[in-house]
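The data blocks that follow each hold one structure.
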Structure P
Amino acid sequence: MDVISVTDRPSLLALCERIERVHRVALDTEFHGENSYVPRLMLLQLAFDEGVALVDPLAVPDLAPLTRMLADKEIVGHALSADLRILFERFDTLPKRVVDTQIAAAFCGFGASVSLAEAVRQLLHLRLRKAHTVSDWSARPLSPAQIEYLVEDVVHLVPLFESIRALLVERGRLEWAIAECAGMSDPARYRVESDRLYLKVSGNQRLGRRELAILSELAQLREHIARERDVPLRFVLSDDILVGLAALKPKDVRDLDSLRRINEQTKRTLGARLIEAVSAGEAWPEEQLPPRHQRGLDGAREALVTLMSVVIGAIAAREQLPPSLLAPRAALEHVARELPQDFAAFTQALGLSDWRVALVGEPLWELLRGEHHVAVRDYLTGEPRLAIEP
């Protein structure tokens, strides 16, 4: 097998010329995410035709020619979300066509998060050596064992997908899997929605509407600073400090003294900006304030969510699919709160894609309308199953 090491611009451009002639490329990355806002790309592995390329971003930081080339190819990978997020954040590009073998395998009964090693073992009857999963990928030179690991992580991806594709065709689920993977090429999936950042701050549920407006301004400021400095959010300010600031509503930098976890350096460097953010939140018009955190469901609606979960579990068991692939609990809770009165509004409230409508939407809707019921069958035979029946 031809293994190419890309460590300078000429070899990068030569790789681009080679990739231009193929329609499909397998992709994997190695990155370090502990100390940066966006994980720092350490290596990029590509497999195509009979070749494998190991691209070193530390030696060739400008990967724009390569990422532009990859955008027009079908990209095959395993658990690709983190890899694609890096491409989007670091290079502002995404491939137009994506195949994620982990997602595709879920439609074949392998569970929601089968590992690459397990999928390769079961479908290709090969064992991958995973001894370098926690390697320091910033160290150079790479050892022969590390290079072998990098090659193994990418070279089996296309054969693996071909095996999965055959199973998908056999089960009539190829279109489902392709549709599910297509969402990974949507930039909206990786964009940060600034007006919803406060919802990710632990402890926001304890705050009133005005405090939530202040928290929103503070969360946006923290995000901006973290991106500016390329550091994790926690390196700027922790969640509990943001919540404390929103509750305290400081008017002056001196008021920050009452929050003991804000050190003197933070007060000097960020104090004025924090006060400005608090003031901006105080200025939000009443009608634009964020809604308060929704209270828990009452007993009857919680029971409704449980019933819908049971039905989804029964469908998932019958179809050998992970329940999480069919409908998330948050969507069921939304239905229980809103009680949509027609099928179109019901499927919209659940956020069902086309293939899920017939599989999940119709049985749930018939059940909620009282036209179907859930029954336990074959309990006494020792092989109980749930059935959804008229």
Structure Q
Amino acid sequence: MKTLPSLRPRCRWILAGACLLVIAMPAFALENGLARTPPMGWNSWNKFACNVSEQLIEGAADAVVSSGMKDAGYTYVVIDDCWQVSRDAEGNIVADAQRFPNGIKAVADYVHSKGLKFGIYSDAGTGTCQNRPGGRGYEYQDARQYAAWGVDYLKYDWCNHSTQDSASSYALMSDALKKSGRPIVFSLCEWGSTKPWLWAKDIGNLWRSTGDIVDHWSKTEKWGGNGLVQIIDLMDGLESYNGPGHWNDPDMLEVGNGGMTNTEYITHFSMWCLFSAPLMAGNDIRHMSPEIHGILTNKEAIAIDQDPLGQQGRRVRKDGDFEVWVKQLADGSRAVVLLNRSEQPHEISVKWTELGYPEKLTATVHDLWAHKDIAKGARSYSATVAPHGVSFVTIVP
């Protein structure tokens, strides 16, 4: 590329980076070897918002282990917004000393001591969504700092971004992480606003494919929040962009936060598993009811989410409020969700031809919530599904 001598070095680098985006996109995050299955962990935002602290994060790490969530596959403990308060004279990001008196590295070390991985939050704009210091203009400095602290996962938001181009902004941080010297999962959180599934595969390990989730069955907030069924609808049609190392992210789990019934939370968790979505718990895992614990640690459902083929489930039939969703698994079997969005119980059926199987195939139907085979030698499947509920099964030829 011809050099432009009138540009200052930093501007010339940015221009070169823009060309690099067009010419050599695969040099970014897919080569980091991370998130070959959807990331699993816990994030502070949905339950605690800005009320984060060293005590909370370390207590959450303790709970991931003691509750059996670690054994079920949950790995990351992530501080969301509000841990940072300023930058020092050298531009280094500064943590809230009152809430994190021993510093972020000490928290990361504690999380690592539990056999877990540590995640942190920032923003591609000048400020975070809660108007704390953002990362714009400090990408390489911040990435070096995160690596020095022992960060394993970065959630990067999209507030206060002004006229920035999303792909270029996230590519810049992706390159900074790559050069930080530490493997760091990169989670793009730009709310699906610029269709990241079209450009983010070579930049991040996961990207928000929808607006923010709210803890409600069906709701659309003026600020852009979505209830569960709205999120489900937004995921339909994006399945071709999902796969190992690059995941559509319908946002964190609301399971256990009190805005939905346990039946609705089972639907929530089942659909996320069918989507091969990241499973980031967002409740107070230090204090869970047995029912909520059972939902979050259902190893059979989690195995569907973590299936190595990495396919996102797709909707194959919609009859009003009654839907059939299917996901192909690595062993050739299928995971199936029969979804009842209505207010009344309803029988929903599925034919093998809708799953890509021959009509006369015989198969075993296994219920992933009852943890038992419910049919053998079957040539179709039907179930009476509860209001706002699912039947979540595998079909094994």
Structure R
Amino acid sequence: MKTMHLSLLFAVALLTACGQSDQEAAAPVAPATPEDQLRLAIESAKAGDMITVPEGKLAFDRSLTLNASGVTIRGAGMDKSILSFKGQLAGAEGLLVNASDFVIEDLAIEDSKGDALKINEGKNITVRRVRTEWTNGPATTNGAYGIYPVQTENTLIDGAIAIGASDAGIYVGQSKNVIVRNSTARLNVAGIEIENTVGADVYNNEATENTGGILVFNMPDLPITGHSTRVYDNQISGNNTANFGAPGTAVAGVPAGTGIIINANDKVEIFNNRIGDNNTGNILVSSAFSAQYKPKETAPNFDPYPENIFIYNNEMGPSGAKPDRDYLDAVRVSVFGADGSLTDVIWDGIVNTERGDAPVICVQNGESKLLNIDAGNEFKSPSTDMAKHTCELPKLPEIVLASS
């Protein structure tokens, strides 16, 4: 692999214009700044290049764009090599990648005007030990996404940290074959979000101090319908940050105090997680009809109902004492009393009547109960009857990537 070290100065250029003295002709061109060197390395990269980012904070006023496949960008560590976009004047992202066979590791991207790291339509993507952060803390004016692969295939996010995104800290959308592991999401609206994606494993992560910890969504206005996501061995706690998403966006409807939310997605397994201290609820399952977001159009064959959800062997801590929705709080009081709490699993209860009695949600989680809030009937008959939820579903296969 060819290496491009940013610490090297550009070659000395000799001035040979007519009429110059020998002394003038031999004068070297002033060396470029580290920022200029990095921009040139990224924007002129070719397959096989290794781009080394030096230690220190590099300041950029416009986006960086990589269009070449087969490139690695490597820093000295996520707290040592920092790309700062605090003074960004132009561009919708910090770093935009339109490429496959791409690796980025051991660096940070801070304070971008829009998304921090967007990877668009690539295959074989590895994001390893990358930190994205808005250093001013949660704010609606922060960029929407921290780490943002979209329309990708075979994607690994490993050891990342995402802080302060006004939509999702770690987001994978409209993709296939995804692993998100060993990562931390803090102080985002959505900590980790898997959206309209087929085949994802989300494990060994920590989602804390977000509005919602981990989201598995299908949105109705996207061409791919997601399914088959496993969420396991995660720590999902204390996700009670007030929602600071931009009004009108889908994520603005996420209630503060939610651990895991499944919306209109099928074949989702939730197991071996440690979930607690989420004021609204540990696990929420809903149809698209319960979402506040109203799409401009619906993709063909969109299925608005969550189905084949299997919840088992999770360690549940306290939740549901202070729901961030008036209707949920009213249900809490009506079913459990003024001092009561909602159950570990909350379901809107809206079903596809054409499916008959096929299981929608199966719960095998010790003493955990599911509360059907009867949203389709204006919350008139909420129920904790577990008769239709004491069931088992086939286990989903492990996601295996060549790079993992």
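Values in this text are rule-based calculations from the coordinates and carry no lab data. Because the structure is predicted, anything quoted here is derived from the model rather than measured.
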Notebook entry, point to check: helix-only ellipticity at 222 nm (-39500 (n - 2.57) for each DSSP H run of 4 or more, over all residues; to 500) computed as -1500: which structure among P, Q, R?
Noted result: R
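Work out which structure the value 93, 38, 38 belongs to, where Cα extents along the principal axes in Å was derived from one of P, Q, R.
R
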Note to self: Quick check: 115 is what I get for volume of the Cα convex hull per residue in Å³, for residues 54-197 alone, calculated from one of P, Q, R. Which structure matches?
What the structure shows: Q
